[in-house]
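Visitor: Listed below are the structures to be examined.
Read-outs throughout are calculated quantities, based only on the coordinates presented, and are distinct from any laboratory measurement. Everything numeric in this text was worked out from a predicted model, so none of it was measured. Cβ atoms are built from the backbone, for glycine too; each structure is taken alone.
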Structure I
């Protein structure tokens, strides 16, 4: 699933929608919804920004981009998030 996600990152900046599914055994991008939203399992709990930080960390790890290139534009307190990925 990561390969499909990574193939979309050739043109930056890009805004990507995610639906977070918290309190899972591991953090991973696992599917795509019909509207293009990516679903991501998150091992962290959704309190005090822990799940958001885990999502940013995972995206950084998967893409090889620094964490400061990712910004949660909307949905910081919601399961649906719009994340901006900036060019270097």
Structure II
């Protein structure tokens, strides 16, 4: 479960999926702790989520002959916002 949370960088989704598979709500706190720990390590090592990166790749390959600079991702927007706050 922690591996899934780290790869997808979606700890709440991973926790809910595993809780549904196990049908045991008593392990919720342990699942949340391991998922958020794995998420933190994953975010430290790689700031891009798997599904976000795949979506950007898909959009860039299927876009009709426009420059890749015109595709703006959520990560690009967040970086611009944080750099403007620092200035």
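Visitor: Please compute FRET efficiency 1/(1 + (r/R0)^6) of positions 20 and 44 (r between Cβ atoms, R0 = 30 Å, to 0.05) for structures I, II and give me the label with the greatest value.
Guide: For this comparison of FRET efficiency 1/(1 + (r/R0)^6) of positions 20 and 44 (r between Cβ atoms, R0 = 30 Å, to 0.05), the top structure is I.
Visitor: One of I, II was used to calculate mean projected area of the Cα convex hull in nm², giving 5.2; which?
Guide: Going through each structure in turn, the value belongs to I.
Visitor: Let me ask something else. Comparing distance in nm of label points 7 Å out along Cα→Cβ at positions 12 and 76 across structures I, II, which is largest?
Guide: When distance in nm of label points 7 Å out along Cα→Cβ at positions 12 and 76 is calculated for I, II, structure II comes out on top.
Visitor: By the measure FRET efficiency 1/(1 + (r/R0)^6) of positions 28 and 52 (r between Cβ atoms, R0 = 25 Å, to 0.05), tell me the structure among I, II with the highest figure.
Guide: With respect to FRET efficiency 1/(1 + (r/R0)^6) of positions 28 and 52 (r between Cβ atoms, R0 = 25 Å, to 0.05), the highest-scoring structure among I, II is I.
Visitor: Match the computed value -23000 of helix-only ellipticity at 222 nm (-39500 (n - 2.57) for each DSSP H run of 4 or more, over all residues; to 500) to one of the structures I, II, and report its label.
Guide: Structure of origin is II.
Visitor: When distance in nm of label points 7 Å out along Cα→Cβ at positions 36 and 60 is calculated for each of the structures I, II, which structure yields the highest value?
Guide: II
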